[in-house]
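Below: a set of structures, written as structure tokens.
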Structure P
Amino acid sequence: MKNTILISLTMLSLSVLGCQKPPAGEPAALDSSADRQAPVAVRVLTVEPGDFIEYGEYYGKVAALEEKTLLSAAGGSVEAITVREGDLVARGQSLGRIDSARTRTAYEVALLNERIARENHGRQQQFYDDGNASRLAMDQAELAWLNSKSALLEAEKMLEGAMCITSIGGVVTSRFIELHQELAPGSRTFTVARLDRVRIGIGIPEQEIAGVSIGNGAEVSFAMVPGRTWKGSLARVSREVSAETLTFQAEVLVDNPDRVILSGITAKVRLKRHSLRNQIAVPSQAILTSGEQTYVMVEKDSRAQKVPVVPGPSDNTRTVILYGLAAGSRLITEGNHLVQDGSAVKVKEQG
């Protein structure tokens, strides 16, 4: 019985001693939990200064480089339509016919009248030079010739409208007529546009106009053609802020040889504004924030170190660091969200 009581007291004493903390100032027998944690695997990038291109992103509307809307000056009945929207046509091509017999007859009459008046003027000029005709007779002959030339030009205009002759080559973008339709004089018939090169109008805010100049490159994309971009260049920049949009109006030209880009659609323009020399630019995902503080994590002696920074301009993937990060620093680009200042790290890849 006594032996049982003695054993129980001994075990209780050992338990109490095991729960006691070591005296102040003496090291613990075991490492802290932080020291026992395995190093966090990270990727690092050695940062070096280089050139950084600052871009601006703007939205604008596409317009044809040249566009012509055809009119039927004389009007009449639509006899034929020979093209469809989207067809490629050549300069001088006929796209349809509108009461063509009447207008062609009027043109031939005007052509004959001009020839008769021209020949009569020539005869009167000769008579006048020989002294056989008065100055008045010669002037009257010249006036008749001028009137006949004016009438011929008007008849040509009427005939071109009746035959729907296009004065430019390009793509038929619109058709305003139907077969057998009766048209009033001056009615629209077709629109033809040059789409092998297009212009895109954009507005550049006042705070972004610095450094923008003619010839700056641009990348252009369209929602209707996902996954594809076009190269362009800045062709025009206004020198006065628009009172309506409070922006500087500009135009970007884009080659469109396969004519995929259509007039009137919305474009997203990524325009080169200017180049910054000898800048430290880092992957944007490497920059962290906590409250009002912006910082990055760097690796030094297998430990993570928190470095406050001041970021500057950025693009889709990179951000310029204005202050705080020195060249040659080993920036943590992956795993930076998993470490704290002083955390043990293990570099698995270095850029």
Structure Q
Amino acid sequence: MTFKPSRRTVLIAALLASAAAVTPVAAQTYPERPITMIVPFGPGGSTDLIARIVIAKAEAALGQPIVIENKPGAGTMIGLNELVGAEPDGYTIGMTTSSAALQPIYGAARYDYVDELTPIAQFAQTAPILAVQASSDWQTLEDLLADAKANPGAIKYGITGVGNSSHLGPAQVALEAGVEMPHVVFDGGATLMTALLGGHVSAAAGSPVDYKEQIAAGELRGLVLFAEERSDDALIGQIPTALELGYTAEITSWTAVSGPKGMAPEVVAKLEGAFAEAMADEEVLAAIRELGSDPVYLDAEALGERMRNAREGWTAIVTDTGILDLVKSQTN
């Protein structure tokens, strides 16, 4: 029996062939109109500011403006969900942070963003620190842990949210050191800082951006940085990493740009090239450092690897430390 294709089948095949032929051409001429960048935070925050710093230079290489749309809320998930649902044509991209890997682990996200986004480039990274009053007897992390071992439960550290990136590092170190060191949750960085300076908590974990001024003034001492390597910052760079001290806690948060899943490689390459050019500009690097972040560029491949590795590593940390069960118990 001879198969005779229907008129509908022939038409669909023709349309598919036409689309396949047009796509490379469209990618070659990209971009032909303004690009929308979703920022899942409000205006004026560090992610928003880093985005504006970089795109100011990248627009020249692309020949088209990049228009920021701030979509804050739900721990970045409002903006990320919109980004996942956008057309993968390169005209909607978005800023992503470590929450893209962390939120799905806790079961709160609609998507696994690591799998549902196309990585494009990383602009900056920041790792939390654990700090104490400069007047305390704890000169090093080992001093603090020795005291915690001798006095189980007596030393408490403050955080600004259960399960956020600042929570993971101290919890992992406490687990590996075999000490009981409870956390105390505060409703914001300012409240936590007041509690630490007032002696209401023994230590506090958070971004170096929030502690740098007090460290420089001699009010606080940084004991450990939860990064892969020391910071480039002259002051924060004096703080040893957890890895240096023999602990596996590495909780580097990133500030990057991604797009919807399924973007054409040619389009990704065009964006990647423009952002790489911007990140080679000394003014851009200086401006990012001024915000308290380390300007570290990663291309699409390296960013994708970082996101996948973070998902795997952080899943293990929150499971082993009991943070995952704690978060789920609070949301049920």
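Any read-out appearing in this document is the output of simple, stated calculations on the displayed coordinates, not a laboratory observation. Being a predicted model, the structure only gives us computed values, none of them experimental. Cβ atoms are built from the backbone, for glycine too; each structure is taken alone.
Figure out for me which of the structures P, Q the number -14500 belongs to, where helix-only ellipticity at 222 nm (-39500 (n - 2.57) for each DSSP H run of 4 or more, over all residues; to 500) was derived from the coordinates. It traces back to Q. Here Cα Rg over 2.2 N^0.38 Å, for residues 61-260 alone has been calculated and equals 1.53, so which of P, Q was it run on? Clearly, the read-out refers to P. If FRET efficiency 1/(1 + (r/R0)^6) of positions 37 and 277 (r between Cβ atoms, R0 = 25 Å, to 0.05) computes to 0.05, which of P, Q did it come from? Matching structure: P. For distance in nm of label points 7 Å out along Cα→Cβ at positions 269 and 293, the highest value in the series P, Q is held by structure P.
Here mean projected area of the Cα convex hull in nm² is compared for structures P, Q. The highest value is that of P.
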